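Each in structure tokens, the structures are laid out below.
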Structure P
Amino acid sequence: MLAAAAGLRLHGVGFGLPALNDPDEPLFMMTAFEMLQRQSLNPQWFGHPATTTLYCIILVLVAVAGIGIAGGRYADLAAFGSAAYFDPGLVWLPARLFFVVCGIACVYLTYRLGRKLAGERLGLIGAAFLAVNPIHIATSQVIRSDVQASLFMLLCLLSTLSLMRTGRWRSYLAAGIFVGLACATKWPAAIVALSPICAGAWRLSQDRRELPRLVLFGLAAAATLLIVSPYLLLDYPTVLRNLSSEARPYHPGGTGGGFLANLGWYLRQPLLGSLGWGGMALATIGLFWPWRGAREWGLVVWPVCFAYLAIASAESLRWERWMLPLLPLLALAAARALCALADLLRERLQHPLPGTELAAAVLLALPMLQVSLVRAVERGHDTRQMATAWMHAQVPAGSTVLVEHAGMDLLQGPWSFRYPLGSAGCIDAREALAGRIRYSDVESHRQGSPVVDLGHVDLKRLPSCRADYAVISHYDGYLAEPQHFGAELARYRAVLRGARQLVVFRPEPGKSSGPVVRIMAF
């Protein structure tokens, strides 16, 4: 099962490279690279806060650089840095592989949690459902903090189950440590603290001597967070600035519609879309089924599951990846219902019915697997790479090209490039890369805007964006929400006035993914 989980997450893991299709990956990679350059443990960015993620990326960078220098591929760190700037795949792929490992570890921890809750059957079936889950596979292939936070949350739940059963000091301590690590990885992951609090409160109701252990849990969580990420206190003005920047009401493609609308969207889109009707129905039954271990299930799983879904639904924005921590729990809930129904059927028929759970699990997992394979095909055929292929065939050498996305694959072409960067206007992309542009500079120039694109260029700097051709990849995202992004659309119209549309690349379900990409000529 772990081999299957690994194969599905490794399949197509290099999607897009050397282009950087995921808009958030450069944030993590450039921040980690700058920390190495500064030889500092201060990330100077705490939006997720992603401290543990950045430290792990640094270790990957050091390992890749060390192997390259030892093998004679690079003369020194400066040569490695120059190579990485012009071919991000050198470091992007190893970093993605680290998160693939985190995703596989989540499958294993789901098995362990299920086995401890209700035996081998539950663990194996729950892990199987997670192994083929399309959202979990896709998120395990990108450089983000989500899958690593989910890993720490699962470790915390395992410790919570142990402290509920044994009340040992070390179980409380371990739960606190994993809560601190989860929070240092992604702020909302701190919700997992509800499980040890509820389990500890239950034990406290049985024996007042449990109070010091519960206090130890809280102290361990706070201490771990500050030990892992001390700059949350030492650089608190940056923390406050980053948090205010993250708490924006609108984002193209991610704007929510209020609590009930968001809740309905999460249930219909990421959860139903990844679990299927059968898996979703079983997960719903499994959450409430009064089967064996109901108390442990209620105190360990319920607090995280319901609180996390409620808090995510209350946010202004909504994203598919935000449901990642719920997927292992819902996979176990579906397995729980399946095992309970199989036992009930055996009891009614008074027949052993061997292989019932296995056959049912396979039937339920097949639709999830099919969706995962289709989405892998879509990721491997992105509209931005289609645009690149068209450019190489059609655009004459020596042309100036305005490009919005991180199209590093375009740099192989014989053109000069303009890239929109907020208050700096549209900058020369080759010159910026040669000068090793710093992410802190990007943050400064973007001035709190949610994305770096033509819609957020300073009005006075718009003339710097004129070019012979333009590859526009963000315009349609704003066009879908004109009531929220009137100022951004006005900038696009100002720059593209008089331009002629040459070709449009749109994603096709089952065939390709990515934004709508328009290639314009002036």
Structure Q
Amino acid sequence: MTEKERLIIFDTTLRDGEQSPGATMDGDEKMRIARALERMRVDVIEAGFAAASRGDFEAVKAIAETVRESTICSLARARQPDIDAAGDALAGAASGRIHTFIATSPIHMQHKLRMEPDQVIEAAVEAVRHARNRIDDVEFSCEDAGRSEMDFLCRIIEQAIEAGARTINIPDTVGYAIPEQFGAMIGELRERIPNSDKAVFSVHCHNDLGLAVANSLAAVTHGARQVECTLNGLGERAGNAALEEVVMAVRTRRDAFPVDTGIETREIVPASKQVSTITGFPVQPNKAIVGANAFAHESGIHQDGVLKHRETYEIMSAEEVGWHTNRMVLGKHSGRAAFRSRMEELGVQFASDEEMKDAFQRFKSLADKKHEVFDEDLQALITDARKATERDHYRLLELDISAHTGEIPRCRVVLSVEGESHQAEATGAGPVDATLRAIEEIAQSHAELKLYSVNAITAGTDSQGEVTVRLEKGGRIVNGHGADLDIITASAKAYLDALNHFVSGPSRSHPQAADV
């Protein structure tokens, strides 16, 4: 960009976003989101934590070998095995980056790492040097920098840059910072560190106090030139800085920020909806930029003003971020070619003709019931189809509901459990309650239901219902997702999906949970 400096957008939806309780994605789902991020022209995609599990490694590797327009990054603790796993996973990338980190706050060094400050610096330098032996582009992060001592940060960052780190990330890991303080911190680091001009300063802000975006933007005004963020603000605890809010704040307030991004903003809403569908985390209606009410006007005064001149109450246009864009709407008369073409545009690649045939049959079945099938329906369809084939320890065969006014609802379910048919009946406070109780009669999981959420995928009374179920058992939390024109069937699918996660979900290492 000529007039303004480039603000690098580093998306960590596939890594930090996946650490939201229950938001674990499989390799295919990660690939679909990665393709959406590439279409959005995201600069850096943190595809995962390659050392966490074999599944994470394979997902990072597949994305690195497929996505060519964005830099693909893998997280790694300041440990040689982690760095080597990241390097191996990124070997096929057109542009790759290893992102290594170590904790730098007194509380983390003392209680988590049990290391002296000099030992932490030594480990950081060794990690950066080893990473540079594997790849040219290395990012170094000071975990919990927001609560770290300034003098120590200056020492460790100077030596990390000297060892070869091209990007220095200053995370507000626990969401403790406030904008004025955090921005000044970035400015002071850049001023005090002698070789600060040899690296790009980045920020990674969590939203525990609702200040992640504000802190990120404050850092930008003090010289940060990379922001780490996620779609929909997804992430651990209260989440991360929302990509859509950072990008559109910079784009809309050109007068206030000396930077701009290369993001294709019209892809924001489609990507947001895709992430919501895959993770089962609905977007709140009043969410900035991507919420259903973001460009809705209820007040008569507001409606009158917008009709006379849009900018009276809208500081950006809905079309600019991807609302109401022209999309191909499929119906029951659409053929295989149109279906396959649209799926490819949405980032879905079929592994075989048989998989394509199955997905097309599901589409035709849905199209017979719905007049128009939208992108959101297709995303839900393919997610449901692949979950049904890949995690089929429990599978719904039959569902019979009896619910009459003034009578206690009753449900009979027939499930396939490892290929064998099992039947159960139960009553409940409502038809959904009866259904889940009947399923539990067979599964006997004894998991605790932590969340039950229903969301309409599209508008209209013929919309598919999207149900998210969150279960907890033995300290493990999983999400289940189901979609169907019938809410009760969608609920059963979601509950079974969560149970299947318990049975076959991958074992992952949390990057912040283990000592270096």
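For mean count of other Cβ atoms within 10 Å over residues 145-152, the highest value in the series P, Q is held by structure P. When mean count of other Cβ atoms within 10 Å over residues 337-344 is computed across structures P, Q, the figure 15.4 traces back to Q. A value of 1.07 was computed for Rg/Rh (Cα atoms, Kirkwood Rh), for residues 121-376 alone; which of P, Q is the source structure? It was calculated from structure Q. Figure out for me which of the structures P, Q the number 17 belongs to, where relative contact order in percent (Cα under 8 Å, 6 or more apart) was derived from the coordinates. For relative contact order in percent (Cα under 8 Å, 6 or more apart), the value 17 is produced by structure P.
Given -0.29, -0.95, -1.25, -1.36 as the derived value for log10 I(q)/I(0) by the Debye sum over Cα atoms at q = 0.07, 0.13, 0.16, 0.18 Å⁻¹, for residues 33-264 alone, which of the supplied structures P, Q does it correspond to? Label of the source structure: P. Among candidates P, Q, the computation of helix-only ellipticity at 222 nm (-39500 (n - 2.57) for each DSSP H run of 4 or more, over all residues; to 500) that gave -19500 used structure P.
Coordinate-derived values only; no laboratory data. On a predicted model such as this, the values are computed, not experimentally measured, just so you know. Cβ atoms are built from the backbone, for glycine too; each structure is taken alone.
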